[in-house]
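Below: a set of structures, written as structure tokens.
None of the figures in this text is laboratory data; all of them are computed from the coordinates on show. Given the structure is predicted, the values throughout are model-derived calculations rather than measurements. Cβ atoms are built from the backbone, for glycine too; each structure is taken alone.
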Structure 1
Amino acid sequence: MSKPNRKGPLSGLTVVTLEHAIAAPFCTRQLADLGARVIKVERPRVGDFARAYDHRTRGLASHFVWTNRSKESLTLDLKQPEAQAVLGELIAEADVLVQNLAPGAAARMGLSFETLHAKHKKLIVCDISGYGADGPYRDKKAYDLLIQSEAAFLSITGTSEEPSKAGNSIADIAAGMYAYTGILSALLQRGISGEGSHVEVSMLEALVEWMGFPMYYAYDGQQPPGRNGAAHATIYPYGPFRTGDGRVVMLGLQNEREWKLFCDAVLRRPELATDPRFNANVRRVESRAALKEVIEQTFASLTAQDVIARLDEAQIANAAVNQVGDLWTHPQLRARERFATIGSPAGELQALLPPANVDSFDVRMDPVPALGEHSAAILRELGRSEADIQKLHADGVI
């Protein structure tokens, strides 16, 4: 009996990407996870500038390792005609082109969807930008923190004294994921129409979509959610509480049934359930300072382990407040075997498997490429001789 085909659903598809930083690389890594061949075009000698963000992963940049496994690196100086010719040949054979270059740069190189669609009807073109292809902000530079600010994310994140950014690149991640799902949708559409589509994603619109709850909460000029640190802005108690051993326990209540259980089994003060200051979520939110004091008075005589035991017994949701380094040894991730080994220029590294588990295929977990590692092999595929490749290298084209 033959083995079933375990290749991912995008096996056989080729993605060419002119990408840097996070949004586009994060998008195309998802495509590579599903089996697509992703050819990453980088500048000779320099490469994607995310390669130089830091050296925390055994000498490699943490952002780059995270977003670039399973790709092939081709160096091209696209200011030179010979490099543009190589890129044109690649695009002619590709299924998808992804780019997040500076505003207008791709169009100036003849890589707009309109220009490419006229020659390559089946090609899907995905443009990722900060603010979109038109409008008054079209030409503004956009970095993750700036988009967090422009999208009002900072207005709801932090403490009452000071706003805070997200600890990771949330605007880039949002844009990358919408680009990824947009490309998957365009591939499905191509199966129906036979033609490629233009996928356009802006970081601003991606993050504003994720701001939907606070936007509706502040609808028609109402007061927006406040900044409440790690606590929930509109549900209480829902957030961090200090225990007697100096640790912090995160807990969350969602309804009045859980509030009563919390008072009975965790605080062991059943009278609080009907206290007029706390007997509905809106009143608990209004009186959050007083309620926090009551809760932490009870927790002051307990260890974090004691509190978690009471919460678990009452079936109240809770979590440890972990540090980033704890994730590599998290007992749940390890029990579910969620880490795989990948290659890299620095040797073997651990990598988290993609979160969506699909039982009909195996995800790709191939190496993180060195700069230009695949240039010669790709050029040979395009029919270039060894002498041609050596000359391109000598001329600084690759």
Structure 2
Amino acid sequence: MSAPLFLYGTLRHPPLLETVLGAPAGDAGAVPAALHDHAVRRVEDEPFPMLLEEPGARAEGLLLERLSAEGRARLDFYEGGFDFARRQVTVETGQGPRRAEVYACPPGRWTPGAPFRLDAWAARWGALSVAAAEEVMIHREQRDADSVAAMFPMIRARAQARLNALEAPAPDRAPQGFGADTVRETARRIPYARFYSVEERDLSYPRFEGGYGPVVTRAALMGTDAAIVLPYDPVSDRVMLLEQFRPAPYFRGDPRPWCLEPVAGRVDGGETPEQAALREGAEEAGLSFDRLEFVSRNYPSPGSTTEYFHVYVGICRLPERVEGTGGLDDEAEDIRRHVMPFETAMALAEAAELDVGPLLLALYWLARHRARLRTQA
């Protein structure tokens, strides 16, 4: 029989543990336990903890005494993606010392930070971690832990998008009262996953004339939420447009795959759309926005992708001259910045020279609100 398993970190959060186990946490026979001469520290710049040898310290946790072979395999898969592996320890329980296994990272793999507090972590990261774990565990049947770890930032960003969908105000699109809870889903698959993923689901949904339609298979490109900002200087009445190579127009066969567009980037896990907008403004355009004017929240193509746009106009002071290029080298970004009068940008729009939808939306919004923004400048 395998040794009990000691949990000291985020897996003590019952919703996360049950998602990873695929079963109620109570089935694993969890009892309080502690590991002496060890401390639980948050990994620097990450929302999860690590176990650190520290004389005199005491790591509180749970001991899973009735963990099934399937449950252990699922936990190994989940923890393996973060480079954690099992090792032997002796923990203290109410019935005395017990030999157990614990997930620990190799020395030097992560940099320890502040002491880890489960309650603070759960308030800030709990819901996001559960949502991310749901996708991680779907991959188990098709991919190894290292492959899943490589795409975890995108998994977390997709999880953040699902949380945003639950929290953001939405118009009542269905007067009949139809909602997601009326859809009957029988299967879910992820046939492709790398930077993006594609999901297939077998489902049936209510029909307007009554009853349910047949079970159908539908697929969608699983994108993330994106923050999109048109930089605008109301004092000089100028905007900044970015030019860069885009793979989708190239794949479509467009002879002009370099596009003019606003500042744009994905909303990372644990980040708000506004925070993403400010970060992308600095990374792509070298700008610091005084404030963001909300334009729209929208699905660009709800029949094929989950991508969701948070569109803003960013109020700022634009430089007289723009030198060099922008973007991040580690993302292979090569961005040229163009500062032009608002009327020049609108002339390009009216001549159908601009073909990026969010840019057109932001420009037409700006045309309507420009006088107010200039008065307030």
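The table below gives the values:
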read-out: Of the structures 1, 2, the one that 21.2 was derived from, the read-out being mean count of other Cβ atoms within 10 Å over residues 38-45; value: 1
read-out: Structure with the greatest value (metric relative contact order in percent (Cα under 8 Å, 6 or more apart), set 1, 2); value: 1
read-out: Structure with the greatest value (metric distance in nm of label points 7 Å out along Cα→Cβ at positions 70 and 134, set 1, 2); value: 1
read-out: Test item: Cα extents along the principal axes in Å, for residues 94-245 alone calculated as 65, 58, 33, pick one of 1, 2; value: 2
